[in-house]
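Engineer: Scrolling down, you'll hit the structures one after another.
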Structure P
Amino acid sequence: MSKFSEHNFKGQKALIRVDFNVPLNAEYVITDDNRMRATIPTIKKVLADGGSVILMSHFGRPKDGPTEKYSLKHLVYHLVKLLDGVTVKFADDCIGASAINQAASLQPGEVLLLENLRFYKEEEKGDTAFAEKLSKLGDIYVNDAFGTAHRAHASTAVIAQFFPGDKKMFGLVMEGEVASAEKVMHQSEKPFVAIIGGAKVSDKILIIENLLERATDIIIGGGMAYTFMKAQGGKIGNSLCENDRLDTALEIIKKAAEKGVNIHLPSDSVIADAFSATANTSNAPSNNIPDGWMGLDIGANATEQFSNVIRRSKTILWNGPMGVFEMEKFQHGTKAIAVALAAATKNGAFSLVGGGDSVAAVNQFGFADQVSYVSTGGGAMLEYFEGKSLPGIDAINK
């Protein structure tokens, strides 16, 4: 059982770092509440034990202190709904008198949401004095914000030093994220396929190189595939290409061959004569795309090939789409990957979806509940798979 689940919060004030950095529309209505929903079980566990909860989060990127647009007060109403009517108090500051007084008078079963941490520059600077002020608001520190675990900020990495070992821990979201990532990277059952997509090779070099030590198969799709095609002498028309990464692509192919890792590139592509939802489309071999045309999705043969590799795998990591799935004409490949992922999972494979676009895709196509784990932390998950240590995790483990 986990440290968090074992702990009894009765009579304690849990200071929980959450990731409530959710998108709002012009009317301040939340358009995607997944990050909020994810942390509800952590909050409810503390309340059920007879403890109280003080929530702190960043929200957006305010540049000059308090800004109406980035106030966490806009989330209070929705948070009350997610907590089934529990009263949520709001402090219009995170370290000022409002926060101190309301935290001090908080009763068991109550929730207090602090104002946006980033209204203070000290948060992102990792300021020790700021972290200490935050720490005094609660009896126990719980980090449940995996999406910020790669940032050495005051509320994620510095604050933990002000709590003894038995009074700092991961919440259920962080525990789930870390356990899932560990399972993929250090306890993976073979065959292990990593599906890497997106626009740029440069964004994914480190993760691919790290996966060459662990995966049996690496599927490369999306815009980055055309850099590999051109590197091998292919014609890619107007497809996306990083010409300064051609040697890198060849080096990856060479390293994979030396390590016995199968690199799968799309044999064919859905091509278009413009980057547009209304463009004319056709099909072509990925290494022989006519001038004036560009690859915007994997083709039918590549889709079948990739799906077969996924279906026979026991461990699957998906980071990045196969095409411009936001446009209906170019979403078939990405959707097919989601279908294959769900089928493999149903057949006993462990599947982890990480990275903003991949997560958006499984949610859009309705497969989020048919894979083993969907990560809430894009940048943090990427850095973890690159082999980097994450300050927010290290701070708890010290």
Structure Q
Amino acid sequence: MIRKLHIKGFRLLRDVTIELEQGVPTVFIGPNASGKSTVIEVLHFLKAAVTSGLGNALTAQRGGLDLVRTRGLARMPLSIEVTLNPSEGFAIEQDRAPLVYGFEVVPSESGQPIVTREWLDKYSHGLTKKPLNLLIRSDSTGPAKLKNVFTTKYDEVQIPSGELAFAVVRHPHYPTFEHLRADFTQLAVFPGFDVRPRWAREGATDDGLSPRERSIIDVADGLDMLGRNIANVLYRMREESPVRFRELSEHFQAEFPFVKSLYFPPIAGGGRIQLAWEDTRFPGDRLYAEQMSDGMLLFLLLLAAASPRTAKPLCLAFDEPDAHLHPSAERRLVHLLEQAAAHQTVIVTTHSSSLLEHLSDPARSIRVCRAGSSGAVQEPLDADRLAAWRDQYSLSDLRLRGHLDLSNQDKEEP
């Protein structure tokens, strides 16, 4: 689970510390351009930087460091620090002590990224006690110091100035890196599923793939970022985890009772399958994903994303997942995300007031985002004031009246 993010110099997030609730989803609300989706992007950037390299995460995916760093603060480095509890598969010294990993990046004269600092600390005795430094890197040209778990001494390792230690450190003497790399690889970030039907995708500049298309049979434990492998994910779930598949199908059928079953017919030529379903309204007909409504397909994708995986990711993050959903489906989605939050960090951004109404503990879950002259801020609700106001008003009422920001600012009564 991710416990805390400290972000500096990333777009609108000039200097933000975000405490992420454990056991409930953390839900970001606020006006457009207030930094909600940027939090989701930071998680994807962290995953990409660790798994495919810092240069690729910055240049190939985002156009370069200058387009990522906060505007108007040319000298501010880009810095990300994440505090986390390792996943269940983490087995370093038989404990799962909290870890703090972070890095700081500045541009060279040519604009290429330079890692000026990188650190990995292990807090075996709590976050208030002195940590064990597993990685110390404070000079872009000098070697990094890595704690060797076999000799218990520090080894000096030269790391390219434009890359993170994850790009170089792959040795059993430093097992924390391998486990942490696996955890970051499992970060599940969903910026939005493209459920448009074929006619609405005409002229798209991407590869043409969408969740509605047929899929090559492949091993897929979880959805890819855009949900394009939904057929593979559900097919594997049905074959290897029939209980999970049955539970997912029951949730889907509860919202769409005319769906008799989901199945995956092969495509002529071999090696491909397609998502299909039986519909009680049209006996004997085979209907395909291309014929699903936007809301049906989106809800199925969200169910697959929220369904427990073989390897539970540190974090599930959804950017505005509520588009096209009926309030009943929103309620069921919130219930499933609250269940998932018992085992992993769950982050959601939304503009939906009805989604907020379904939260079991809105005071703990909701973070209000605002953009000011010093950048974006994210603040929790004032729990006492919220409890008093909810005797008379719903969350939707408070949002309409502009009073849901119940943080430290003085507010008039609604």
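Bear in mind that the values in this text are calculations on the coordinates, not laboratory data. Owing to the predicted nature of the structure, the values given are computational and were not obtained by experimental measurement. Cβ atoms are built from the backbone, for glycine too; each structure is taken alone.
Engineer: Can you say which of P, Q returns 19 when relative contact order in percent (Cα under 8 Å, 6 or more apart) is computed?
Structural biologist: It was calculated from structure Q.
Engineer: Where does the value 45, 26, 24 come from, among P, Q, when Cα extents along the principal axes in Å, for residues 68-155 alone is the thing being computed?
Structural biologist: This value belongs to structure Q.
Engineer: One of P, Q was used to compute mean projected area of the Cα convex hull in nm², and the answer was 20.1. Which one was it?
Structural biologist: P
Engineer: For the read-out helix-only ellipticity at 222 nm (-39500 (n - 2.57) for each DSSP H run of 4 or more, over all residues; to 500), a value of -10500 was computed from one structure; give its label from P, Q.
Structural biologist: P
Engineer: Given 2.6 as the derived value for distance in nm of label points 7 Å out along Cα→Cβ at positions 236 and 348, which of the supplied structures P, Q does it correspond to?
Structural biologist: Q
Engineer: For structures P, Q, calculate distance in nm of label points 7 Å out along Cα→Cβ at positions 60 and 316 and state which one comes out highest.
Structural biologist: Once distance in nm of label points 7 Å out along Cα→Cβ at positions 60 and 316 is tallied for P, Q, the winner is P.
Engineer: Quick check for you: by distance in nm of label points 7 Å out along Cα→Cβ at positions 164 and 180, which of P, Q is greatest?
Structural biologist: Ranking P, Q on distance in nm of label points 7 Å out along Cα→Cβ at positions 164 and 180, first place is P.
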